[in-house]
Structure P
Amino acid sequence: MQCRTWALLAALLGTAASAPAERVANIIIGGGMQNCTSSNAPLAGSGLSPNCARPWPEILATDPALAGLTPERVRFEPLTSGAAPTYRMNASSLAALEALPEALLPRAKQQAVLAALKDRREPLAFAELQTLLPPLSPTEWAAVLHSSLEPQPRPPRRVQARSVAHLSNAATADIYRSLVSAAREVAGGRRPLIGLVTAASANPFAEHDINFHALRSAGAEVVWLPLSGALRQALDQGQCEHLPVLFDGYANTGSALRSQFHLHLDYPDLAAQQRRACEDPEGALNAVLRRLDGVFLAGGDQARLLESLASPDADGRPTRASEQLRILRQRHAAGTLVVAGSSAGNAVQAGGHLRGHPVAMISGGESWQALANGFVRGRGPTVEGAGRTGVTYPEGGLGLFSLGALDSHFSQRAREGRLLRFVADSGLDYGFGVDENTALLVERPDARGVTAMRVIGAGGVFVVDVRAARSVNAEGFGLDGATIHYLRSDDRAAIDAAGRLSVQLAPARPLLPTAPGAPYAQMPDLQHPRAMNFVKLMQAMGRTGAATASGQTAQSPQFEFRFARTSASEFRADGEQRVSYANVRVSIAPCRNGCLAAQSAAQEDNKGP
């Protein structure tokens, strides 16, 4: 089978001698990049910040991308809130409250606020206001707070610096430089211009400095695109004069109030850029987008990213592409723009249609919750964590990758079960889960319609193929006959014009064959969100030569995963490195009479495929 796999991949990818130069279209990053950042405290005994090869005074003096930044202008401690603001009711603030438009503070709530505050003259803290005022939405809170803020001096803004030139983590450096190299190819060899989008963050301003400096240090010219869900609201509603209020309101949407208010005062330079983008979107956004060679979508929440580039339809769903999104799609489709994204910027690239079917976007939920409860339709910023179900955007994300669903932080957060169910429920063929500090490089389709992919970085990419799987739903979600692959650095895959996937594991790594009589591998708590037990089980299956394996979830209702090698299966590993594998069959079913009841059957299966 090994020879047949090689022959098929050679036919799809072409020989090295005849293949054209790689032309990367998408760089899909799993998040968790190991950066050298000024605000990370030096490690004890070394004087070096994590992942930095030199002390920060030397980095500032020798990294050309940071030229002009003096130590006095750089933040060397974590971001913290400044002095707590206070609010005062006087004639001016009361008049400002009365002048607020209905769209920001409905009249009934405005009257309740005025009644509660009109006789208060002492300075009030935010916590005190919360006890005095009726329940307000984040945007209503922002409107009230902006109207009554007591002025106070603010120190000059210091920036967070980040260096790739002096980064000690080779995998992270390789990912950054791969983006710059791909954009340089598009640019015809000149220094590329990369647009930075930080809209996935609740506070896009806070993510500007580190990503801006990292991309410059990797060799690019960089321009920040001040997109956000709040800017999209202001553009759609013609409310640029109220952008600071909308921005603070949107920053606090999706969770309990986090006191992220008055951000325009903390980042006056960036707020000014955002205001210009609102007042002149053609010059400040569209014209810039038409000049870019690449775009980098930073991490956070993919729903926020989507809402920064798509407006709500009649049902309130972000499906109406903005002019900015149309430009991105057109230039990416034409091969003149490389799209890269990390974490949320990974998942949001999915979308568009494949054979007439929408490619959905995943967002939120742990694997066990998704297996037990499925997915709910997303609407607005989401919060991941225990106790929440999976979230789906059935119409997809930005529509820049249509070959399957995309996921990030993959092995580290045990998202295998989540992706398997998501792909099956969404009617897709494939899903791609990218580990932290790892990237999937996706090339543009060649003349035969073949899309080639390869992995770089520290971890791997988990690929789900459910084309031959069938659902088993008698007692809850079940899936039989799916195929999984796990690709590491230098492993490759390709999808041809007919939608057929082929995988090629790096031949330099030794093959791990089936060992007759090897005990089947087993792992409890397979989907623990931090233990990487799925990876450990597949490592054991590969290294022991087991023909079958099984694992179970810990929470009730429990699910059992059963794995089997087939005649097409292949495991490879180099020394103590993580195992790569291809064409492993997996089935998932709710436990019936206890998850271990299948043990004897698994042992029988172990006699060979």
Structure Q
Amino acid sequence: MCGIVGVIGPGARRFSGAVERAACALDHRGPDGRDLFVGDDVVLGHTRLAIIDRTARSDQPMVDSPTGAVLVFNGEIYNYKELRRDLEARGHRFTSEGDTEVLLRGFVEWGEGVVDRLNGMFAFAIWDPRRRGVFVARDRFGEKPFHLARANGLVWFASEVKSLLAAGAVEPRPHLDYLFGFLATGDLGHPTRTAFRDVEQLPPAHAGWLDGSSLSTRRYWSPRPTDPAVASTEDIRERFANLFREAVELRLRSDVPVGTSLSGGIDSTTLLATVRHLEPAHTLHAFTASFPGSAADELEEARAVANRLGATIHPVPLRGSDLADGLDRMVRANEAPVESASTFAQFKVMEEANRAGIVVLLDGQGADETWLGYPKYAGLRAMDLALSGHPRSAARLVRELRAGGGRVAIPVARYGGFVVGERSRRTLGRIAVEGSGRWLARSFRAEHARRGLLADAGPRVPIGEMGTAAAAADLHRVTLPRLLRYADRNSMAWSREVRLPYLDHRLVELAMAAPFDSKVHEGWTKYPVRSLLASYGFENIAWMRQKKAYMPPQDEWMQEPAIVDRVATAWQELYEAGVLARKLPAETTILRWRVLVTSAWMAEFAIRL
């Protein structure tokens, strides 16, 4: 896990000082070393967080002497041992024990095709002097960031926007379409857009070439929509269990201590129990955010799980005063407004992991989006059945879900655009902003609403596939991208690494191919995950009906006097800037949060509207 930065184009060498400043701005991502490679038309910078092969043999930028190829790499290649064996069989000899050299030699051997062989999270750039270009790639889901900017006839890239700002490659100018989407609906997921007008992202699952001032990319991976070999619920359950254990085992590869995040819910408990199953003697450390005095506090549930599995639990008690004290640092780390106070809780958990000396944390993100843990998926499935002429099947699904307290939700405003025409999509877009959006200034809405949420919703989906399309949208655009950004920025702010076994691409391919009834089975969402957890003896958690969201007592925290004062000041600033239409109302807690974090982001990066 590291930070990368670079510039390519004619005369790039003269910007080596700027790249050095940019690399220094990434020291929190890589406190164990920093170095540059300087060529005539390319400069590459790297900061290292040493996790696998902590010796200097794996330092970067790494050069392949025979070809002159140079690599800077952020992330982990979990299957590096298997790839190394393949490369050794082809005659390659290695001088290190890590995954960096495997990636570089893999590029030398397989060229662009190396990305198809990687199981990991990554963002990397390889200077190829034979082509006089830089090959760039980002992992399948965007776990690792890759930002791009153009300046002075050159192309810059970096792990974080702060790095590009430090280099002077861009100015801190806001992307107002992005800001509108957040204030109106809370939307933050976009494959290329960032909160900064002059900074883009390389989309997840894309690779390509930087040649001078041009960038050409291709999508190298998409989950397969169907798999004839996938059939029965029992088959899916068994294949999930085997693949998940493999995914966890790969992500335990480390030369530094590995712990887990733990909430006491289904996903994190399954993860911790699987670690114990694979490594009976492993010293387990689990980190849990706690909200003393709140109904949202899950510390006792998490403690019970940890005690049963023989793990040392690290509680992180949080109150509104902690938010007031730490909000600015958290927002600066994330480089954009954040959706809710749960991001702050994660930020503080990573701080505690830093204090405890645990460098790597496994986390349960991705399970809900892939195995249909949210109630909305079942609601959309019921809509599919009803609209396609199967009302009895729809009614049966609703009954099964409601049995024992399960919920059914149909978020038409956000997902309805999948199955309707263009005019109706626009209507639904207006519906989506009628809540918080009514507080935005009319001129601000008129300028930016037409480039809002549903403009990027994707193609129309036939009736009968709406639930599947919503899950895919959450995976690639709506929900998961922002969660992955939070995980990366919050962990790297404290020089920690987060690994996500549920996002092993083989598991996601299985989930996308699996029939709906094998994922939501007889009313049980995430059925394969629940079944695996039950096999470890945690039936009480596995067959718990009501999903408990990971959410601090945000409404209560927003009543903290220091927060109330900040909201009033922030609201007035945005009102005077022509963003908000009305003075501070008495209600709309959600919008107050959005205004608060937007103002904090603007202040941290000296942004003017």
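None of the figures in this text is laboratory data; all of them are computed from the coordinates on show. Every value quoted in this text rests on a predicted model; they were computed, and no experiment measured them. Cβ atoms are built from the backbone, for glycine too; each structure is taken alone.
Can you spot which of P, Q the value 2.8 was calculated from, given it is distance in nm of label points 7 Å out along Cα→Cβ at positions 33 and 561? Going through each structure in turn, the value belongs to P. Looking at relative contact order in percent (Cα under 8 Å, 6 or more apart) for structures P, Q, the greatest value goes to Q.
Suppose you compute helix-only ellipticity at 222 nm (-39500 (n - 2.57) for each DSSP H run of 4 or more, over all residues; to 500) for every structure in P, Q: which one lands on -8000?
It must be structure P, since only it matches.
A value of 66, 58, 48 for Cα extents along the principal axes in Å, calculated from one of P, Q, originates in structure Q. The maximum of distance in nm of label points 7 Å out along Cα→Cβ at positions 329 and 513 over structures P, Q, that is, the highest value, falls on P. Looking across P, Q, the calculation of percent of Cα pairs over 17 Å apart, for residues 209-344 alone that yields 73 traces back to Q. As an exercise: distance in nm of label points 7 Å out along Cα→Cβ at positions 241 and 313, calculated from one structure in P, Q, equals 3.4. Which structure is it? Comparing all candidates, it corresponds to P.
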